[in-house]
Structure 1
Amino acid sequence: MEGLRRSEVATLAGVSVEYYTRLERGAISGASPGVLDSIAKALRLDDAERAHLFDLAHAASPVARPPRRRNTKCWKPHQSLQWALDAVTAGPAFVRNGRMDLLAVNTLARAFYKDVYDMPGQPPNIARFTFLDERAFEFYPDWNAFAEVTVSILRTEAG
């Protein structure tokens with residue numbers, strides 16, 4: 001975290017300065033999940049940064065457990081987000097996650113992506129629609145270009 005000295009991060013994480021310095025220099029092999037979690041909390045890492053820290057530890061030592069993932073199925077947009085989306089009246093507006101699930105939309109986006117919402121038994125997902133629904137070939141004026149963009153977005157999110 002910007003503005004903290006090594007000693008302050010070590011204290012917040014509950015480890016010695018020497019141990020934290022070794023971890024910082026890449027000697028992360030053997031670090032316990034508890035220590036990694038404490039460091040992630042001390043540095044106020046977000047989910048992606050925390051996952052990256054655990055991925056680094058796992059790469060150095062396969063004993064480390066995989067990072068916890070957020071359960072996005074229970075995520076509901078806050079009412080103020082929906083109000084903001086609904087205030088956009090000149091075009092479609094939506095919020096998506098890294099898997100390209102449509103999480104919140106305005107009325108125009110719901111109408112624009114009606115075929116995405118019309119996939120039985122599936123939550124609305126732009127990537128799934130693009131690659132698994134025949135209607136996508138008619139929906140996108142240049143399906144190949146949009147497919148490349150979709151793959152790029154998914155790769156970026158996965159990285």
Structure 2
Amino acid sequence: MELSIQERLKDLRMERGLTLEQLAEQTHLSKSALGSYEADDFKNISHYALIKLAKFYGVTADYLLGLAETKNHPNTDLADLRLSDDMIELLKSGLIDNSLLCELAAHPEQASLAFICKRLRLNYKKLSEEEKKWLKKIAEKSDLLKNPNPQRGRK
């Protein structure tokens with residue numbers, strides 16, 4: 001799911017825990033302009049404001065415009081990622097959901113619990129925090145979810 005410029009700007013501001021007033025103070029852009037950039041009826045953002053906000057948040061202008069999904073690694077060399085040609089082709093093919101793959105890699109514990117819930121036909125999002133805690137405790141006893149590459153006692 002691609003985020004709009006408005007959503008990206010609001011998410012970045014919220015990640016920093018800033019109000020529009022605080023952002024205006026720190027960027028020297030007007031509060032009303034900043035609010036309009038995040039509004040549903042967003043119309044236009046000046047080049048100056050776009051560049052100023054990209055620098056302030058430490059992201060690329062391409063990210064803010066929705067032209068790139070990565071916040072600050074727009075031109076990462078594929079060799080640095082150590083991906084095989086087959087994996088690159090698979091990622092480019094659209095046969096797998098790349099955003100889901102990123103979520104799985106970034107949050108493996110939550111992904112494991114979501115996998116268990118899917119297999120049990122439970123809605124993970126509808127579980128209470130207490131239920132999630134118990135599910136996690138139970139899942140820790142499963143051999144299926146244990147790290148296949150133990151760090152201690154290697155053989």
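Suppose distance in nm of label points 7 Å out along Cα→Cβ at positions 44 and 140 works out to 5.7; of 1, 2, which structure was it derived from?
Numbers: 1: 3.9; 2: 5.7.
The value was obtained from structure 2.
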Taking mean projected area of the Cα convex hull in nm², for residues 52-115 alone as the quantity of interest, name the structure among 1, 2 where it is greatest. 1
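Give the label, chosen from 1, 2, of the structure having the highest value of distance in nm of label points 7 Å out along Cα→Cβ at positions 92 and 132.
Numbers: 1: 1.9; 2: 3.8.
That would be structure 2.
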So volume of the Cα convex hull per residue in Å³, computed for just one structure, reads 208; which one of 1, 2 is that? 2
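Identify the structure, out of 1, 2, from whose coordinates distance in nm of label points 7 Å out along Cα→Cβ at positions 12 and 60 was calculated to give 1.9. Show your work: numbers first, answer last.
Working: 1: 1.9; 2: 1.3.
Source structure for this number: 1.
Just so you know, all these numbers are worked out from the coordinates, no wet-lab data involved. Being a predicted model, the structure only gives us computed values, none of them experimental. Cβ atoms are built from the backbone, for glycine too; each structure is taken alone.
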